[in-house]
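So, here's a batch of structures to check.
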Structure I
Amino acid sequence: MKLLVKPPRIKVLEAVGAIGDGRIRVVSETEAIVKSSTGERDYRVVLVESGEGAFRAYSNDNGTLYRGYIGYPIISFMIVKGILPVDNEVVRAFTGIPWKELNEKYQKYAVVESIVLSRAERMGVPRSIVDEYVTLVFKKLSVIRVYFDEELSRR
């Protein structure tokens, strides 16, 4: 098992976007299917609490598998399960965003984050509210440990 690191900030926004878009289907207490923003991929998420603020997790998204961070499908399932906080105003502001299209077009998370934050502000959600929410999620992630567990893929 390998400890997953904190993700880029934008992954928290992608996670709440997936929630707002209704792209998360909870299969059981420990499993969910998260659809990609284009609807062409399904990410399988398995999350098992292993005590003392630690979780074993599996997800077949690129960030988790190949970059070693907690991918947005895991984050979104953790929010749905109440492990991570939710802010419904922030969820609303990041609903309906074509994440894959933006990420492929600009190829820099900072540029995409700036675009989606500007959109949120136009929808009446100030950048400060979004920043506070992301900071809160990161604070919670800093006190729990999430380990990638390949074995969970076989469950």
Structure II
Amino acid sequence: MRRSVVAVLVLVVVLSVAGCSSGPMESREGNVKVTLPVRQETVTFVKQADGSWKGSVHTIGSARAFEATVSWQATQQLSPDLLASLGQGNFMTSAGAPEFGTFDQTLVLVDAASNPVPEGKGTLRIFITSMKDGSQQDIVDIPLILRVGQ
């Protein structure tokens, strides 16, 4: 009996730790919640005719944002102190503040031909842009794995 209890407890701990790396992420302020992509999700880039690279990442979540507008930016980490942009923009949720609106978007990431090949670590940042001063608020940073595909 004790062995089965210990086995169940070990299984619960393992599943809990695994869930921590793939569960929903929320901004510290609680106004942005991201279900997808999960942490360490792989984004595959395909070389385009012009030499650039294109990939996409699917995002699902909810946000309480002014005029239902949520912003995003994606970067590739080239070194500890150097990032390359893979794109930025914004999208609309289903409702504006004070309500939470949902979103389900596919974001297109592009790496210029002049940049290094998009492999290694990347980050997708989903946030709300302050209408007062343009600063980033309610930030959710999602680590990504970047790779080149066929």
Structure III
Amino acid sequence: MAIVGGLLDFDTYDDRIKDSLKIAKQRKIKIKFIEEEAITYHPNTVKITMGDDKEEMEIAGISIGGGKIEIVELNGFVLRLSGHNPAILVVHNDRYGAIANVSNVLARYQINIGQMDVSRKEKGKVALMTIEVDQYIDQTILDEIAALQNIIQVSRIVD
């Protein structure tokens, strides 16, 4: 129930969580749970696959207590997000200058980087930049980053 409540964007103490499965069904959201015996990062690990026929996303997270979660994987990329600050996820070609170009845009707008991590599946292919910042990032800044050379996709995560 808590997982589905989270997907429905219910707060930790929202009374609707106990009815989240029913609410998801009413909203025509198909939910399927598969329990498996796998070696995971943590005993409270869950992997969620969501999407439709056109696009699918897979995310893995850990429940660390008190309604808090830590996202540890996105579409096969290792991810380190505390969830305490706004963040941007930048999918890019693994080429020299890509990280510096994104950092330069943020610096120009006086956005301080609190934490940054880069994950790649294979050298020279696609990589994922995870950047936690101290303040909200406006869409115009995201658009500027998206227009940079070697950038494939930019997404914002708000705390």
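Assorted remarks:
- Per distance in nm of label points 7 Å out along Cα→Cβ at positions 28 and 140, the highest-valued of structures I, II, III: III
- If relative contact order in percent (Cα under 8 Å, 6 or more apart) is computed and equals 27, the structure in I, II, III: II
- Given 17.3, 49 for Rg and Dmax of the Cα atoms in Å, calculated: source structure among I, II, III: III
Here, each number is a calculation from the coordinates, and none is a lab measurement. Since the structure is predicted, the reported quantities are computational estimates derived from the model, not experimental observations. Cβ atoms are built from the backbone, for glycine too; each structure is taken alone.
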